[in-house]
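Once you scroll down, you'll see the structures, which are given as structure tokens.
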Structure P
Amino acid sequence: MRKVTLYPAGVRESVLAKALPPNSTSIVELVREFQIPYSTIRSWLTNVMNKQNTKQVNVPQRPKDKSAEDKLQAVIDTAGKTNEERGAYCRSNGMYINHLDEWKNQILEALSIISSKKYKADYLQATNEVKQLKRDLHRKDTALAEVSALLILKKKADLLWGDNEDV
């Protein structure tokens, strides 16, 4: 059986301190310096990185770090609830009621900007363009139908009376 070498915690900590940022010494240099196998140092680094990644996933976000979708969802979730229910929701999600009120005001402000005259003018212009395009399409459809009807009548007339080409 292979003998497993156990290293003191102090050695491991000093190797990791040199391997991780801001120092970030390469693993090969650490192997030369500490006389520890490459795979051992690599496994220590992998374990540390995995622990850091799981900590970042489980750490609750601060209210100011939440995305716009999360803020909107929080406002929707607490709409129509009593102050006690809103307080319980805020405690469970790590925020204060004033955050909800602030986010609600931001959403309403954004909606009022969207409904301003500028956007109404853009909407009316787009609506008029759509109406004009529909009129043009209808006019072209009727013209196409008329031309195709004339072509069919011409073919039928040619079949009945023959070609009347004057040479």
Structure Q
Amino acid sequence: MTTVGHLALATLGFVEVFEHINHKFNTLQILLLYLAVLFGAVLPDIDEPNSYIGKRSLLFSDIMQFLGLKHRGFTHFLIIPIFITTFNYIFFHSIYLYALAFGILMHVAGDLITISGIKGFFWPFWKERRVYILPRILRFQVFTIKENIYVFFILIFILHFFLQKFMNLS
């Protein structure tokens, strides 16, 4: 999924969660939570030097490539957000780290609906298995019209949420 798709999907996830948390936080905290979700939504692609975050990572993604780490490798494995969430729960209890992990989950959810899926998603249990969450006919190739259609409908859902919640339209 492209960066725009990842950000749109993460925004959709955030607005759905927002409904349940908006009364607990002030506007600045909600903005920071949203930014953490967006950062998490692009972070897994740091393993790709030509990605949005890879181009801005000060050679970090180039070093990952040099070490032989492939795109959609460990940064896309389910164990990463589980580790962040567990580590946060034990040591920090930061809502912002939970938001980061949520953004990462939204990112991998987006990649799980592509033709490629994610190989090793359930590492270390099924290292060689490629995982998808949709049947092949519903999955899309990145940078195609089919992906743009998915992103368009995600944006429609986001717009519907804002119209419903902030303009009291049903």
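What follows draws every value from the coordinates through simple rules; no lab data is involved. All figures in this text were calculated on a predicted structure; none of them were measured in a lab. Cβ atoms are built from the backbone, for glycine too; each structure is taken alone.
Ranked by mean count of other Cβ atoms within 10 Å over residues 34-41, structures P, Q are led by Q, which has the greatest value. Could you tell me which structure in P, Q was used to calculate FRET efficiency 1/(1 + (r/R0)^6) of positions 90 and 146 (r between Cβ atoms, R0 = 35 Å, to 0.05) as 0.00? Of the options listed, only P reproduces it. Determine which structure produced the value -17500 for helix-only ellipticity at 222 nm (-39500 (n - 2.57) for each DSSP H run of 4 or more, over all residues; to 500), calculated from the coordinates; the candidates are P, Q. Derived from the structure labelled Q.
Rank structures P, Q by relative contact order in percent (Cα under 8 Å, 6 or more apart) and report only the one at the top, that is, the highest.
For this comparison of relative contact order in percent (Cα under 8 Å, 6 or more apart), the top structure is Q.
A value of 16.9 for Kirkwood radius over Cα pairs in Å, calculated from one of P, Q, originates in structure Q. Set P, Q, criterion mean count of other Cβ atoms within 10 Å over residues 74-81: the highest-scoring structure is Q.
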